Structure I
């Protein structure tokens, strides 16, 4: 095994043990770095001291000629940079040979959204039947607050403050945010809470056996409910998040507040929520969201 091969194996072990990367992340890194290993072998590159900018450039060019899409090339380069950064920390690489190298830009694909009429038709499903109240509350909350499906599935009743119309969610990177909940969603959640007699520590949306619904279960259920409501687009949980963002932005024009409500990583950190002006966010939300009109206190 060459020094380059050994270095990559140490990097993957570091990701697994110290960074506790998920199996999916590790698989992606291993696949991307394996092609780099094969390129190094073909070029007789066995030691980190041999690596130069031109090698990385030629490697990416060869992958591009092989038909790799720009997004995949970006992922390849990102994996290499992470491995190089680790090698520099270990003292086996003096400088990053990928510095100033840019992968081709991938064309930005705009997300599909539901229009307001479609979104309202979807969430206003009948509450009859065994799961009617649960499904109505689930859809209203997804569209009301722009939650990720993982955030929805993780919710406990203690995360909801229905008196003040707020929900606290734990998002990506263990970042907490507090999001307004519209009046229609509050009403649906109150009805579901009464029917289910949910305790504070219980999942808001339980499946069989009382454990929280899985993200896959929500995806399948949403697809079924959309067809039941006569919506024949491919409907999935993140489509409601896209629709929430699109409708809020169209109505308010306030990109910053929409980003805060979504909890996007580039503007939202755990600390920022200790300083956020919730009244300002609530005002923007009430004025812009089609199903807002929150309850007034007092």
Structure II
């Protein structure tokens, strides 16, 4: 039987995100499984795993704000920017005071530019940077923009400190740790990283791999699944009648209800049937004055929130 939904899994340190995906695929017997945002192998915490038709929601998951707890150690720089790397430099950081750290953190709030670490999955000439790094090859990397909406110093136990970071996609917490050390002129690396949240998925609600295994043994998996539409509850929702349902399921434009004209981007909404089944994502076509199905979901068995106008 096909299963569709999203699991909020706790990824333990030492496992890659893809290893978790392969494990879920093997345990569930489902062919279509993907994750909603890579965590470094040494990191732990929230990893949304999409099953079945939910894999079509991974791009939306990537856009969600992420929240992290990051433990940074001052005075030691490594080639990977974290505790798994080779130590490149050590320097006594005892001169660094809390006030200096607080002041330095201002440089990492808002829109920032980061150079991807050599030990990252970014591609260069068709190859992953970490593949080149493992061969001792270092290449010039282009800076990338990232957005950090909140960055707070929550613990100060020198030479260690703990940060709470709220950020958008593509933000390298390891780079923040490394660059903070450079700014303080003592060096630093990321010792521990925990993802506390990814959009609506919270660490307190994440299930351990052992719990997932136990649930599968007793046929309890569907009770752990979040519905596909939980990813887009911030979109407007529309309930369409039976006469329009057929058109939507066949990818045809439909006209219904009111719309707001003159927007820079097309309006978007979730479409539900009269009995509450989530069937599609629609974009409003300003030129044609109609709603276009951009993603249609086959009516297999899956959990869903009820639509509302």
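No lab work stands behind these numbers, since they all come straight from the coordinates. As the structure is a computational prediction, the values presented were derived from the model and not from experiment. Cβ atoms are built from the backbone, for glycine too; each structure is taken alone.
Source structure of the calculated read-out (distance in nm of label points 7 Å out along Cα→Cβ at positions 63 and 247, 2.5) within I, II: II. Calculating distance in nm of label points 7 Å out along Cα→Cβ at positions 47 and 127 for structures I, II picks out I as the one with the greatest value. Supply the structure label, taken from I, II, corresponding to relative contact order in percent (Cα under 8 Å, 6 or more apart) with the calculated value 21. Computing relative contact order in percent (Cα under 8 Å, 6 or more apart) on every structure in I, II gives 21 only for II.
So Rg/Rh (Cα atoms, Kirkwood Rh), computed for just one structure, reads 1.04; which one of I, II is that? The correct label is II.
Name the one structure among I, II that helix-only ellipticity at 222 nm (-39500 (n - 2.57) for each DSSP H run of 4 or more, over all residues; to 500) of -17000 was derived from. The value was obtained from structure I.
Structures I, II were shown, and FRET efficiency 1/(1 + (r/R0)^6) of positions 39 and 191 (r between Cβ atoms, R0 = 35 Å, to 0.05) at 1.00 was computed from II.
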